[in-house]
Structure 1
Amino acid sequence: MLRKKVAARQMTAVFEPDGVGWHVFIPEIAGCRSHGRSIAEARKNIREALALCEEELPGAARLAKSVELIEEVRVPKAVRRAVDRALRAREEAQRKEAEAARSAAEGAKALRGAGLSLRDAGELLKLSHQRIKQLTGS
């Protein structure tokens, strides 16, 4: 017998730093709050707190295992801007790294195609001869 896949229920979990860790709560359920020294610990603890909210939410113990928590981390705006800048810079660095890898492979293939040795191609591209071998598959 085939079972229909049921979309997981979604709830918001709001995380706020409190000086010694993280306060976390689910706004949709009155009194569903917890704490953790780290975000990971608070994430685990809010699921445990949700499982105990049977009065507010029948079937809470079952729901706590399957609910998709949409995380909202509340930090001061200046902190959020700094984090966003860091994430954008990291994404840009990853794009540049991928571009550099493609260019290195093209350069290595061109140099090998022109008859240069692995060592000479590596010298010109400032890569090891082993890396040139990997890039060219030779």
Structure 2
Amino acid sequence: MDGQGKLDRRGLAQIAFGCRERTARLNAITHPAILEAIERRIGEIAQSRRYRVICLVAPLLLEADYGGGRTVDRVLLMAADQQERIRRVVERDGLSEEEVKGRIGAQMPLAEARERADWVVDTTAGRKQALEQLEQVWSELQAE
């Protein structure tokens, strides 16, 4: 906690992303509760029968969903090459390249995430191209 009683995200990140064992321990603590809340909310929305498609934005879903995809029917992965990912996080969060590389190193390898995904939208080239790819995915979903 910081001096105001709020979560010190940067301090937690330094501890958690410093080694794989600590990352795994943090994930084991947080992921089950997060998945339970997500599944509860998805159930509520599904029961309303107002929507044919429910989109869940969950950056660590593939790492957290130990049931092999039990939370969602399909996975769309938004991905960029490593250099672009590093550049974006450095710019967004003010972290050093080494800090970002440490965080990326604690995540599932991108190649494995790509294998698990039903669709992969490459965001490396920017927003316009990514939106075009997303429109294609949405068209496929609407056709089902």
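Coordinate-derived values only; no laboratory data. Remember, it's a predicted structure, so these values are computed and weren't measured experimentally. Cβ atoms are built from the backbone, for glycine too; each structure is taken alone.
Annotations
- Structures 1, 2, by distance in nm of label points 7 Å out along Cα→Cβ at positions 13 and 29: label with the highest value: 2
- Read-out helix-only ellipticity at 222 nm (-39500 (n - 2.57) for each DSSP H run of 4 or more, over all residues; to 500), computed value -17000, structure in 1, 2: 1
- With distance in nm of label points 7 Å out along Cα→Cβ at positions 45 and 109 derived as 3.2, matching label from 1, 2: 2
- Structures 1, 2 were shown, and FRET efficiency 1/(1 + (r/R0)^6) of positions 61 and 93 (r between Cβ atoms, R0 = 30 Å, to 0.05) at 0.90 was computed from 2.
- Comparison of 1, 2 - label where FRET efficiency 1/(1 + (r/R0)^6) of positions 37 and 117 (r between Cβ atoms, R0 = 25 Å, to 0.05) is highest: 2
- Identity of the structure behind 23 (criterion: relative contact order in percent (Cα under 8 Å, 6 or more apart), calculated), options 1, 2: 2
- Here Cα extents along the principal axes in Å was derived from just one of the structures 1, 2, and that gives 77, 53, 20; the source is 1.
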